[in-house]
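The structures come next, written out as structure tokens.
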Structure I
Amino acid sequence: MLTIWGRKNSSNVKKVLWCADELEIPFDQINAGGSFGVVDGDEYRAKNPNGLVPCIEDDGFVLWESNAIVRYLVARYGDHSTLLPPTLEDRASADRWMDWCSTSLAAPLTVLITQLVRTSEGERDSAKITAAAAQFADAIQVAEHGLATTQWFSGPSFGVGDIPLGVVIDTWYALSHIEHPALPAIEAWHRRLKLRPAFKQWVAVPLT
């Protein structure tokens, strides 16, 4: 049985829960991190010394880092799934978008979530919000251009490369206090994601 540690409203945990559901893997989810605690305990730290979520255990194999977990689940359980891109080139492209999401979008989104979701209105830093919103809006143009010739970040169909971006961009759209530039290709892709039952179950949920 697959066990997933992490609170359901964590962006990184959402990736893993969504992926596992798409692959129809039975799993146990244990709330951890944030107000749930757990992550500072010796038992959890023995599994993930970083004290972060998510972390999984699958038949005795322990793994942390959300993108690594998603890749592992698809490699182990997705041989006949559209989550696994059909060609080497498509898989490399999907990997590229997963890594790009972590390096280009995650940092400004973290600032926005910290300021707009976890900080009371009177204590928010408007300069940090403005800078992070601009950084995200500038970076996401790269993703918009990436969909110029394809409907998915994983090649001809939905796949592993769409999961990190799907979580991050859905979270960004849920932040109503900032301006969202017009992105026709991203918006159409996001509408397609919202039709997926597993996305509705694990991603399209309140941020708090």
Structure II
Amino acid sequence: MPDAHEDRPAAPIADRPMSWPVVSSRDLHRDDWVVALREDRITRPGHSEQFTRLSLEHPGAVVVLAVDEEERVICLRQYRHTTQHEFVELPAGLRDAGDEPAVETAKRELREEVELEAAQWRPLLSTYASAGITDEVHEIFLARGLTHAPRGDFEMRHEEAEMEHFWVPMADLLDAVLGGRVRQGPLVQAVLAYEVHRQRGTLEAG
């Protein structure tokens, strides 16, 4: 009878960096904003057959799961034109400030979007948004020890100007995720990660 452990990898499971040969590359769209669409012709290593892949270049984003002492989460409602939905979301923002550390971007976004600051920060997850089409990475943080912090002279514009924010008990938000009533990816990932940490008793670790 086969050993039950024989198919396990020798090292911990992990993604691996890799780059296949690029024969040519051209921009389909690039302007003074942060996102660009590129078309590459590539080959498999050791093969000559060429094929085309599209890549959406993106600087990445931060997402903040801010939880107060009553186990409530600060949430937003924001309209997203591409998907024609007003989503329940978490405070978030682009990493478009050069080499600014992700946690500093997260602190700024929390203050600007919902006028809060946090005494404790810890990484929850780092995820690729959609690895087959974009290099966008979401750095998701847990923020605790919340207090009011004015956004200063930051001006909310466009969709952000119509956002509303509200508090939701964590248990209710988890039910909404599991019930498929809220489906915005980073929020779902953050809430599920929080619940796993809660069950494992590791929320204060890290």
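Quick note: the coordinates plus some simple rules give every number you see, no bench work behind them. What you see is a predicted model, and the numbers here were worked out from it, not measured in a lab. Cβ atoms are built from the backbone, for glycine too; each structure is taken alone.
In terms of FRET efficiency 1/(1 + (r/R0)^6) of positions 12 and 36 (r between Cβ atoms, R0 = 35 Å, to 0.05), the structure with the greatest value among I, II is I.
Using Rg and Dmax of the Cα atoms in Å, for residues 20-83 alone as the calculated read-out, with 19.5, 60 as its value, let me know the right label among I, II. Show your work: numbers first, answer last.
Details: I: 12.8, 38; II: 19.5, 60.
Clearly, the read-out refers to II.
Supply the structure label, taken from I, II, corresponding to helix-only ellipticity at 222 nm (-39500 (n - 2.57) for each DSSP H run of 4 or more, over all residues; to 500) with the calculated value -6000. So the calculation was done on II. Largest in relative contact order in percent (Cα under 8 Å, 6 or more apart) among the labelled structures I, II is structure I. Each of I, II could give Rg and Dmax of the Cα atoms in Å, but the derived value 16.9, 51 comes from I.
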